[in-house]
Every structure is written in structure tokens, then in C-alpha cells.
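The data blocks that follow each hold one structure.
Just so it is clear, none of the values below were taken in a lab; they were calculated from the coordinates. Source: prediction; values computed, not measured. Cβ atoms are built from the backbone, for glycine too; each structure is taken alone.
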Structure I
Amino acid sequence: MGKQGNTERPVDRIRQLARWYIDNGAISSVKSFEIAAGLSSNYIKNLYQTEKGNPGVDTVAKIYKTFAGVSLKWLVLGEGKMFTVPDEKALENARDAVRDYKVMRGVKRMLGKHSKEELIAIIEKM
């Protein structure tokens with residue numbers, strides 16, 4: 001189940017997590033990871049370049065909620081395994097997170113392009 005070990009800083013573990021998802025085909029890039037988790041663009045790069053290397057609680061919570069199956073103990077403390085679920089389930093969860101983000105992005109675009117009545121008609125056809 002994922003990699004083990006105590007990667008020194010939380011940002012190192014976040015990068016390791018994103019890289020694992022990329023290497024296993026669940027996401028295409030660190031940017032995709034950041035977008036799906038609701039982080040700002042280049043958040044990980046910027047955090048990594050500072051000496052601090054510690055994300056805030058809200059960032060950890062976003063990653064934990066977005067990528068179901070990630071071990072909170074591993075993410076925060078670097079202890080234990082990366083995932084609390086089998087690797088295949090972690091990959092499925094990541095793909096679902098990216099898909100959900102894309103669906104929500106599409107919905108937001110649709111809301112801006114259609115009137116309330118048009119949206120109701122579209123939803124009723126579903």
C-alpha cells in the first residue's frame with residue numbers, strides 16, 4: 001500500500017504523494033493535483049522553495065478530503081504508510097477527485113452561460 005518512510009517535511013510528503021499519483025497515471029501533473037485539491041497554482045512549488053515547508057491545517061485538510069484513502073498520520077507526521085486503503089483504491093479515489101473537479105468546473109461554466117430557466121430545462125432532461 002503505497003510507499004512508506006518518514007519524508008522529512010510535510011511538503012516533501014505532499015510532493016511524494018502527487019508524484020505517486022502521476023507515476024501511477026491517476027493525475028497528469030502537480031498542477032492537476034493542486035487544482036483537484038483546491039490549492040492555488042504553484043502552491044507546492046512555492047511552499048517547497050521556502051525553508052518552512054509546512055502547509056497549513058486547511059491545506060492538509062483539503063488534500064486529505066480530496067484524495068480519500070491518504071493516511072493523515074503519514075501526511076502530517078510522516079509515520080506509517082501513505083495510504084489506509086489498497087493502492088488500486090487510492091488511484092481510483094484520485095481519478096474520482098479529478099473527475100469531480102472537472103464536472104464542477106463544467107457546471108460553473110454552464111451557470112454563467114445559461115439563464116435559470118434554461119438550466120432547469122437541462123436538469124429536467126437528465
Structure II
Amino acid sequence: MRNTTTSEEMKELRSEAVRREGEARILERVGGLDPAASARREEAERLQGEADKLRPAWRLENLKVYQVAKTKTTAKGEVRTYHFWNASWREEGRVRTVYLGSARRLSEEEAMQKARRLKADALGV
């Protein structure tokens with residue numbers, strides 16, 4: 001999982017849910033505290049549900065945009081270097097790499113926006 005703001009939030013929610021579930025198990029062992037244990041278990045389920053709702057946003061954020069330099073030799077023997085943007089992400093267990101455009105025409109932010117749009121279309125989100 002690549003570190004994004006959404007992934008960090010998901011991790012925090014899940015760890016809090018695990019902590020609440022552990023507290024619920026401890027409270028169940030102590031006699032007479034079943035209502036408190038069920039309240040903790042419900043809270044753990046709510047937190048886990050919130051983390052699950054963040055998954056589509058995380059999938060869109062979880063991509064890498066990078067610049068590639070391609071060097072070609074012309075017919076006259078001159079060496080030319082072209083720079084372009086690529087994006088990659090995992091899709092059905094495979095890495096998908098997509099050409100985004102020339103670095104002359106796109107800034108990094110524009111390349112990131114285009115990559116998110118393409119990924120959203122690919123994922124059907």
C-alpha cells in the first residue's frame with residue numbers, strides 16, 4: 001500500500017477498530033460488563049465500516065506519475081532527448097503503465113490529474 005493521506009486514515013481507523021475489539025473481548029471475560037463489551041464491538045464495526053468506505057478514494061490516489069527520458073539518434077547523427085509523462089498502477093494483479101503526454105505540454109500536476117481520470121475510467125469508478 002503506497003502511503004497517501006487516505007491510506008494513513010484507513011490505517012488509523014483499522015488500528016482503532018482492532019483496539020476496540022480487544023477491549024470488547026476483555027470486557028466479555030469480566031462478569032457483568034456485557035453491555036460495555038457490545039458497545040465497544042459496535043464501535044469497532046463502525047470504525048471498520050468507515051475504513052472500508054475510504055477504499056475507493058484510496059484506489060484512485062494509489063498511483064505513480066513519473067517522467068521518462070527517451071534518447072533517439074536522428075538521420076543526421078544528432079542525439080535528441082524527449083521527455084514524457086507516464087503513470088502506473090495495479091489493476092487486477094498486474095501493473096498497468098499509461099502514456100500521459102509530453103513533458104513540454106503537461107506540468108506534473110496536469111499529468112497527475114490526467115492519470116487519476118484515466119485510472120477512474122479503468123476502474124469504473
Structure III
Amino acid sequence: MYCLIVDDDEDCLFIGQKIVGEMGFSTRIARSGEEALEICMRKLPQAILLDWSLPGMDGLTFLEKLKRLNDGYKVTIVMSTGHSEEKKVKEALASGVKGYLVKPFTKEDIARQFAYLRVKPERLAF
């Protein structure tokens with residue numbers, strides 16, 4: 001299993017991938033909702049760190065389409081966005097987002113969200 005980081009900002013992709021990778025996760029990145037959906041159609045991730053404001057298909061539209069995939073509803077979604085308004089947070093949570101991070105976030109912020117949501121990297125048994 002892996003964690004998918006979806007963001008159109010290269011710095012956010014780099015930082016998100018670095019942080020999540022340091023936490024022990026395999027990672028994949030997508031720069032748009034369309035690209036993320038293509039990746040998910042091949043193999044669902046364990047978790048997605050999802051930007052709200054993406055070009056083309058935004059984060060919430062991606063989430064709606066993800067939930068239509070077989071087992072897509074089981075993926076843990078943490079929204080990472082610049083939207084801090086209470087209305088936006090409620091809208092995201094009502095759409096199925098399990099965690100919400102306001103940018104800029106830290107490693108501790110992601111670790112706290114993943115721990116709360118019980119998202120852990122899978123260990124391979126030998």
C-alpha cells in the first residue's frame with residue numbers, strides 16, 4: 001500500500017512526499033485530480049493527502065469519483081489546503097474527508113492526523 005500526494009504546487013508535492021516518506025510510507029504523486037484518479041484506478045492507495053484547489057477537477061470532485069471506484073470509499077483522505085474557513089472544513093468533512101490540514105503544514109501535523117486516523121505504513125513480513 002502507498003500514500004498518494006495530490007497537489008498542483010511542486011513545493012507542496014516535494015514536502016508532502018518527503019514527510020510521508022520519512023514516516024515510512026511508499027508514496028506516489030499526482031499533479032491533478034484527473035491524474036490522481038488514473039493512479040487510483042490502477043491500484044488504490046491506503047491514504048491520500050489531497051489538495052482542494054486543483055486545476056480541472058478539484059479535490060472534492062476527485063473525492064466523489066474516487067468513492068465510485070470499487071473500494072474507493074475505504075481510502076483515508078486527508079485534505080491539505082489553504083482554505084481555513086469553518087464552512088470549507090464542514091463541506092470537506094461532509095464529503096467524506098477524514099482529516100483536514102491547513103497549509104503550511106508540518107511533519108507533526110501530518111503525523112498527528114495519520115495517528116488519529118490510524119493510518120500506518122504497512123510492514124512487509126519476511
For log10 I(q)/I(0) by the Debye sum over Cα atoms at q = 0.14, 0.21, 0.32 Å⁻¹, for residues 26-65 alone computed as -0.25, -0.58, -1.31, the structure of I, II, III it came from: III
Ranked by relative contact order in percent (Cα under 8 Å, 6 or more apart), the structure on top of I, II, III with the greatest value is I
Check the numbers for Cα Rg over 2.2 N^0.38 Å across I, II, III and tell me which is largest. II
To which of I, II, III does the computed value -12500 (helix-only ellipticity at 222 nm (-39500 (n - 2.57) for each DSSP H run of 4 or more, over all residues; to 500)) belong? III
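Quick check: 3.3 is what I get for distance in nm of label points 7 Å out along Cα→Cβ at positions 74 and 98, calculated from one of I, II, III. Which structure matches?
II
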